[in-house]
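As C-alpha cells, here come the structures.
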Structure 1
C-alpha cells in the first residue's frame, strides 16, 4: 500500500483479528466465541498469536492500564476505546511476549488507530516508544494480580488472604487442556497424554485432534459425587455442551435424559440419550421420578476467569445475586421429579457464596425431607483446573 509516497505494510492477520475481537468483547461478546469464529480461516500460527494477544490483554488488563498511565500520563478510562485497545495489545506484546518484533507490534497498533481515530495515531506511537521491560512497582495488590479490588476482597473474606492471592494468580495463567477417556476405553491414536489424580481425566500434551472434546479436570471431578450406579435413572438439567452427560453415560444407566434451555446448544450433545430443550426453572415435563439429578447451574462463572477473563472486568458486585432466584427455582423443580431416596448434585463454576452455599442453605430450609450429604470446592491455585462448587443433596423420604 502506497501512502504519501511511502510503502506501508498492512496490519498482520493475527493482530487485525485480535483488534476486532477485543472490540467485540468490549461490546459484550465472549472472547472464546469471537476467537472461534474469526480465527477459523487463519493458519495455526496466526490463530495462536491472536489468541495469545486477546487473552493476554484481558487477563493482564489492570497491569496494562497502569503501564498506559505511566507512559501516557492518562488513565486508560480517559482514552477512546480504539486507543485503549491499541495500547493494551502493543504493550502486552512488548512486555509479556518473547520473540515479537517491537516494530511489528508498534506498527500494527498505530495503523489500527489510524483506521478508527487517525488523530490519535501520533499519541499511540509516542506512548509505545516509552515502553520497556524495566521492573514496575504496582500501586496495589489488585493491580499486581490484575483483578478488581472488590473481587479480591471477597475472596479474602471467604477463603483467606493466602488462598485469595493464589486464586487470582492462577487466573493469570493459560488453562491446561484436559480430555476424558473412560475406564477400559482406548486412548485416541497419536495423542500424547498424562494421567491426573482424577480417574479418566488426562492432561493433553499434544495438539487437539478433530472430533476430540476438551473437558476441564474440575468438571470431571464433580460428577463422581453423584454416585451413579448400574440401572439408575439420570436427569441432567443444564447439560450443554454435554461433557458431563457423556461422563454419566460411562455408567450403564436404565435411563438418561439431557436437558438445556438452548435448543441450539443442546445439539452439541451427541444423540446417545434423549435430549430435551426446556427451561429447568419451569415445571418439568416428566411423569417419572429420577434416581439421580445433576444441576450445573447458570452462574457468574468467577471460577473460570483463567479461560473467560473478560468476566472479571464485566461483572459487578451487585450482580452476584442475579442468578439466585433461577438457581433456587431449578433446584426446587428438580425436587419435584426426584425419586424417594434419590440424590441431587448442585454445582456451579462460581466462587461466590450467593450462588453456592446460600442457595443450598435456602433450599434446605424450604424442603425438610432434603439433607446435604457432602460439599466440595475446587479452588484455582490449590487444585488443577477451573474453580467449582458442588453440594450433594439427598431425599430422606
Structure 2
C-alpha cells in the first residue's frame, strides 16, 4: 500500500494549445478509495494514465509512497491497472490469465498456485479457473481482470471505467463487489468513472473534474450536501439540481423573501445562521438550487408553511414505483456554467421566460400529467450560490 500525491499534474497537447489536465493536485491517503468522476472528456482518464506511466507528464509531479515517479517506467511503479475492455488473453484459461504476471516474473510454481487460489477465492472464481474468457459472462471476465491485478499485490490499483461494458443490473452487483474487495485488501485505489452513482457509492472521497480542472474533492456526503459551485451541484444528483437566478430580499427579523420569477418563498433566519455569508447577498441577486428530493406534494405534508410553497401545472409525471418524478415550469431564469475554468458568465435564459423544474415526490402522490399541484419546498435545504462567480455561499 502507498500514499499517492498529485501536485499540479498537467497534460498538454498540440504544443500547449490544448490542456487536457490543468494543475491537478490531490493527496490520496494510504489505503484510500478515491473516485475521479466527471463528464466525458474532462481529463480523468488522462490523469489516470499519467499516474500509471502510460502518458507523458507535461507539468507537475506524481509521487507514490514518497517517491516522485515522473521518470519511472510504468512496469516499475508497483501499480496494477484494470481496463475498461478487460484486456484478457482469449487463448488462455482463467488460471493462466490471473497467473500471467507471476509467471513472467518467474515466481515459483507452488507460490503461483497459492496466490491464484487465494485470489480466485476472494473473487469467487474457483469454478471457472479452467475456462477461457469467451466462456465467461461479462461480470466474470471483469473479475478475472481484477484477479490479474490483485495477484501481483501492488501498492496502488488504478481502474479506468471497469464497469462501463456491463448491463445495469450487473453494474450494481459489481460495484458492490469491487468496494468489498478493496475494503478487504486495503490497497490504495484510484477509480475513474463518468457515472455519479458509482462515484457516490464506492469512493471514500470523490474528485470531480470538468475540462481538466478539479472542481471539488470531498466525501460523497459533502459533495452532495455542500457542493462547491453550481457545476458540482448540477452534476451530482439524479434528477439534477434545479438552478435559477433569484432575488433575495432584505433581511428582517424572520429572514428574507426569495423571488423566483413571479413566485416567492420565505428564507428563514435559521438559513442565514447556517450560511453567514448569505447576509452579504441580501437585497441582491443570487443563484438558488433546489434538489428534486427537497420538494414534495403538499397534500402529503399537511402543515407545511404557506410561504414555503409554490403552485404549478404539471406537464409530465413519471411514476417509477418507488417515487413520482414531476416536471413543471417556473418563470425564473435558469443558471448554468458557461465557462468552467472561471465559472463566469453563468446566466442563461430559456426562450419564452419559462424554465423546466423537476421534483421527486413520494410514490403515494397521485399527481398526474396536466394537473395543477401545490408543492412544498424545504427551504432549509435550499442551496445558494454567488450570481457572478457561481461559488457556493456558506461562510464557515
Mean count of other Cβ atoms within 10 Å over residues 144-151 from the coordinates reads 24.1; which among 1, 2: 2
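Can you tell which of 1, 2 yields -11500 when helix-only ellipticity at 222 nm (-39500 (n - 2.57) for each DSSP H run of 4 or more, over all residues; to 500) is derived from it?
Values: 1: -11500; 2: -7000.
Label of the originating structure: 1.
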Structure responsible for 4.7, with distance in nm of label points 7 Å out along Cα→Cβ at positions 112 and 208 calculated and labels 1, 2 on offer: 2
Origin of the value 1.7, where distance in nm of label points 7 Å out along Cα→Cβ at positions 104 and 136 was derived from one of 1, 2: 2
Entry that produces 42, 22, 15 once semi-axes √(5λ) of the Cα gyration tensor in Å, for residues 48-247 alone is calculated, selected from 1, 2: 1
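Coordinate-derived values only; no laboratory data. Predicted, not measured: the structure shown is a model, and the values here were computed from it. Cβ atoms are built from the backbone, for glycine too; each structure is taken alone.
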